[in-house]
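I've put the structures underneath this note.
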Structure I
Amino acid sequence: MDDLPIFVKWIETLTWVVQTAEKFPKRVRGTLTDRLINLMFDVVEDFTEARYAKNKAFILRRANLKLEKIRIILRIAHEQKILPHAGYKHGIYRINEVGKMLGGWLKQQEEEK
């Protein structure tokens, strides 16, 4: 799995999010933080599953939807002043990088049909 650039990039992003979310206030750790980290790990599972699945496009679209949910959670954290502006910009940049890679992978799968 390490040879897939999207997987490597996502693990870097996941590591950053986990380290950042650990600094969130205790009042949101059981809700916002848990939801964010769970979605991040769900995407790892989707990428792993897509690598070995016949119908990759379905799984990749599911992962793409999760990226959008992660973006929304980061925006909420930013608007609630839980995530500083610089952290928000950095997180969205990382998510968008992976989103572009995911879009390319999805396009490739749809062209192969």
Structure II
Amino acid sequence: MRKTITTRYDVSEHLRTPEEMAAYLEACLEEAEGDAAFIAKALGDIARAKGMTQVARDAGLSRESLYKALSGDRSPGFDTILKVIGALGIQLHAVAVQNSISQPVAPAEPQNSAGR
């Protein structure tokens, strides 16, 4: 029987375009379930695809601190995340979640001062 040779899968080797990078981050955001370290790791994958040295330079961080922040071993500060996202050329967008627990408050009806 012949042995199958495998190599470790590295998603950063498959993130070639800004659209692929944004789609990957979007998918990770949907799957993260509040795990900030998971998102940091996803940003690290994208940064490696773009080139860690250039991303660090564009974010105003050292390469070493960028590697640490995006290793997935810890949750970096939000300021670091914003710097990295900017350096990656990615934008974050907010959308309302459907069927959320809190219901919108109905606007108050205008009061007629003449009736009082």
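We did not get these values from a lab; they are worked out from the coordinates using the rules stated. Please read these numbers as outputs of a predicted model, since none were measured by experiment. Cβ atoms are built from the backbone, for glycine too; each structure is taken alone.
Work out which structure the value -14500 belongs to, where helix-only ellipticity at 222 nm (-39500 (n - 2.57) for each DSSP H run of 4 or more, over all residues; to 500) was derived from one of I, II.
Values: I: -27000; II: -14500.
This figure was derived from II.
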Subject >> For semi-axes √(5λ) of the Cα gyration tensor in Å computed as 27, 13, 12, the structure of I, II it came from >> reply: I
Original post:
mean count of other Cβ atoms within 10 Å over residues 21-28 computed as 12.8: which structure among I, II?
Top reply: I
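So Cα Rg over 2.2 N^0.38 Å, for residues 29-84 alone, computed for just one structure, reads 1.02; which one of I, II is that? Display every interim value, and only then the final one.
Working: I: 1.29; II: 1.02.
It was calculated from structure II.
Assuming 29 is relative contact order in percent (Cα under 8 Å, 6 or more apart) as calculated from a single structure, say which of I, II it is.
Numbers: I: 29; II: 23.
This figure was derived from I.
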